[in-house]
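Take a look at the structures listed below.
Values in this text are rule-based calculations from the coordinates and carry no lab data. Keep in mind it's a predicted model, so treat the numbers as computed, not measured. Cβ atoms are built from the backbone, for glycine too; each structure is taken alone.
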Structure I
Amino acid sequence: MKALVCRQFGSVKDVELASVAEPELTDPHAVTIAVEFASVSHATGLMIAGQYQRRPPLPFVPGTEVVGHVVACGHAVTRLHPGDRVVAIADWGGYAERLTLPEYTVYPVPESLPSTSALPIPLSYGTAYCGLVWRCGLRAQDTVLVLGAGAGVGLAALEIGRQLGATVIACASTEAKRAEALRRGATHALAPEDLAASVKALTDGRGADVVVDPVGGDLFGQALRAAAPNARILSIGFASGVIPQAPVNLLLVKNLTLHGFFFGRYIGWTPTNERAEHASALQPVMSTLLQWAAEGKLEPTVSAVYPLTGLGDALAALESRKVVGKVAIKIKETET
């Protein structure tokens, strides 16, 4: 089968299209998926460079989020069947025509939901939902400030916050992204400049009850100052490339709670591999999110699709900060 293979950590330019053996199905709790599309994220580049939290054994096939259909199941699998349309989270291996992985992070896709609409659900929307609900206890009366609200997990957090009844203030870097945030249901959309003052002006001086931060960098400090007393801060990642230092005195005097949130703990991306342990809690979440998407309550977006040879271009598009939603690699036409 065709696959993109990373033989040494470094540049995406060194990832090559190659012919490799199809994966074997030996685990009774695993399934094999014929991959149609696989998503591309900032973490993809970090993993290829050997700078992500986990370093795959070389050589490896990148790609952690795929959509396609099941072609084979281990004998212990009962919730999935050959022919099922599914979206899945893998450790890696997604940029290949077939992928074998444990069933625990494989989720059925509603028949009416297009493949590219299902693809962003597991990682972006799963992270946003579990962070907002499981960690921050989001309430309908809350005001949520979402940083990086034009792409990926930020856009997902905006939509989920709106769906759960909260007031959402979006912060995005370009006018186009702010316009998209408003179209998706944000009550207000702000530029990063003078963020704290702008949020206070919109909330009668009070600030935001929940802050979602996938950006980090200097914006983190502004977000803390934009937070209301007793607010919950959700630190998801550092798309800016800069890990901020938390001013603990500000957390103290405002009674702020800072939640670090690594969604990877729930999907097997830790040394102890907890995916089976958390599957019973996470699978209903994914079912809800996929159903909301099928009903038009969420609008997961893949704004650009690249060929299997276009991974470098896809990563460059992400780095340009102009992407709305996600970008994807088209692996293969859907088989019947």
Structure II
Amino acid sequence: MVLGRRELMAASLALPFAGAAAGEVWTRPAGLVPDASIPLWPGGHIKPPPGLSEEIVQRSDDPDASDRMLQHITRPRLDIFRPDKPNGAAVILAPGGGYRYVVIDKEGYELARWLKARGVTVYVLFYRLPGDGWTNGSDVPLADAQRAMRIVRRRAALDGIDPARVAFGGFSAGGQVATSLLTRFDAQVYAPLDGADTLSARPDALAAIYPVVSMDPAIAHAVSREKLIGAHPDAAREALYSPERNTRADMPPLWLLHAEDDSVVKIDNSLRLQAATRRVGVSCEAHYFAEGEHGFGLLKTAGLPVAIWPELLWGWLKARQIVRS
């Protein structure tokens, strides 16, 4: 179902609080909702395509397991989860959705709550979708990811984080956003706007969880591929948007998670990226599980060995010095 205005506001994704200045942070009640939300772009900088209107759709009938998605995103933003005692670490999360929508709970708010409880300041990224008619649509997810990295670093003192300890994580199509940032963090996909854009968009560490990566039709997630680069891309376009073909020695360390029985996004996406990362001499830690299928997040791992994955990620964040306490 599509939620109305009242439900939209209660779901923590409505317009900024009345009376707040443009770009000002607005606060929310505690719980499985953000503590604040900030826009990525100054007011009026981006103009949504005609007729585009955001909608939240609830995909679950279980009141204890909300599974919402946000589609037709017009206001790319960061929803912030602040711990009571920040440990200086920050993680930006890009949920998946096949470039058709962005998942809210399963790959966003749930992991944000888990990390927040451990002292990490978490930013859930709601990025624009390439199939929604934006100018240069193939680059808008990466532009939003770059801008998110820069804004988080600019806000470091305000949010109590270390700007040199900012990790980025992505799930499924959000993993394609993440791995594009991994290899193209300094690509000129938008014109600089303000002081934030003088800062680096390179993450200090990056995690990709059952990620869409390659645009090679032999292994690509077909829906994500068509949304991102069209139905009939030429070879150069296919290569540009395939992160495993653009690895570089100065990209951040990588953490990968995938289930071997994933029938939606083939594990070959992670395997190819792992091999390419090793070829350029960058650290890559990968965890592959026999079972888990696709889109398990935190909510669909009960009774499976893959349920341990958040602790494995936590250990890696500590080993990379993103988390120090």
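Structure summary
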| read-out | value |
| --- | --- |
| Computed 3.4 for distance in nm of label points 7 Å out along Cα→Cβ at positions 75 and 291 - originating structure among I, II | I |
| Read-out relative contact order in percent (Cα under 8 Å, 6 or more apart), computed value 18, structure in I, II | I |
| Winner on volume of the Cα convex hull per residue in Å³ once structures I, II are ranked, highest first | II |
| Given 197 for volume of the Cα convex hull per residue in Å³, for residues 203-314 alone, calculated: source structure among I, II | I |
